[in-house]
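K.L.:
The following blocks contain the structures, represented as structure tokens.
What follows draws every value from the coordinates through simple rules; no lab data is involved. Computed from a predicted model, the values in this text were never measured in an experiment. Cβ atoms are built from the backbone, for glycine too; each structure is taken alone.
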Structure I
Amino acid sequence: MNQDNAPLSYSIYAKGCPARAFFDRLADHWTLLIIRLLRKDSFRFNQIKREIEGISQKVLSQKLKQLERDGLITRTAFATVPVTVEYELTDLGHDFAQTIELFADWAEQNIEQVKQAQKNYDDVNA
């Protein structure tokens, strides 16, 4: 809230808006895949790495830290030898996961049309 106790207004179209920076992080494909994976259960680091093909250990570590900082996931360490760490969605993360699920479903249901459109474009513009 500002000095007048009015709610702050944010716009992802404004260059310096914090919502835009957050939007940029959320729109990252690794972030979307991690959130979608965690929507049903908690996972350990290496489980996530195995499930999401192509993600490097460094990138996964960075994304998990960002998601934890943004309040979308929690990291829980268990006193085992070696230490076991699990990641799971927060309530905020679950809320966002619902949006991702719609997006992912749409992509899977419409990929054939997209591929055909790409082929048509490439045929005309070759």
Structure II
Amino acid sequence: MTDWTKKHERFLQDNIPTRLGHLAANLARINSFSDDSTHPDFVVSLIRESKYFIEWTASQMDIDQAAELVELGRTLTYWQFNWEKIWSDTTALSQVQAEVSLWSQRVLNMSGLLSESISEAC
């Protein structure tokens, strides 16, 4: 069982871009592990953790970005509560994989981490 209080405290020590980077990485993991038929419970735990990351971050962002994260949270909640059906339906699973991949890229772009690393490389 995860100690959410400790995880919350550690997560809040990071700045917003880093938090968004963690969220984007979780979304990429959801995409990756949803291909593996032996890890459906792990995917659900990643979905749950991602929802916490959104909850712990959105309130400290501008309203437009927060609204995007809330929309992502709604999508994750739908997937969480319908995961058994999604998992057993290859078409639905493919749709989730495509959507979560887009969300991962979107959140990573929102973080600004890619542009920071490009700037530092120059």
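K.L.:
Quick check on the output: -27000 is helix-only ellipticity at 222 nm (-39500 (n - 2.57) for each DSSP H run of 4 or more, over all residues; to 500), derived from one of I, II. Which one produced it?
P.N.:
Working: I: -19000; II: -27000.
This figure was derived from II.
K.L.:
Taking distance in nm of label points 7 Å out along Cα→Cβ at positions 54 and 94 as the criterion, which structure among I, II has the greatest value?
P.N.:
Structure I gives the largest value of distance in nm of label points 7 Å out along Cα→Cβ at positions 54 and 94 among I, II.
K.L.:
Continuing with the same structure: For Rg/Rh (Cα atoms, Kirkwood Rh), for residues 70-109 alone, which structure out of I, II has the highest calculated value?
P.N.:
Largest value of Rg/Rh (Cα atoms, Kirkwood Rh), for residues 70-109 alone: I.
K.L.:
Of structures I, II, which gives -0.77 when log10 I(q)/I(0) by the Debye sum over Cα atoms at q = 0.16 Å⁻¹ is computed from the coordinates?
P.N.:
Details: I: -0.92; II: -0.77.
Of the options listed, only II reproduces it.
K.L.:
If you work out relative contact order in percent (Cα under 8 Å, 6 or more apart) for I, II, which one comes out largest? Walk me through the intermediate numbers first.
P.N.:
On the way: I: 19; II: 38.
Comparing I, II by relative contact order in percent (Cα under 8 Å, 6 or more apart), the maximum is at II.
K.L.:
Can you tell which of I, II yields 2.0 when distance in nm of label points 7 Å out along Cα→Cβ at positions 30 and 46 is derived from it?
P.N.:
Details: I: 2.0; II: 0.9.
Source structure for this number: I.
K.L.:
For mean count of other Cβ atoms within 10 Å over residues 14-21, which of I, II scores largest? Could you put the intermediate results ahead of the total?
P.N.:
Details: I: 11.1; II: 16.5.
Greatest value across I, II: structure II.
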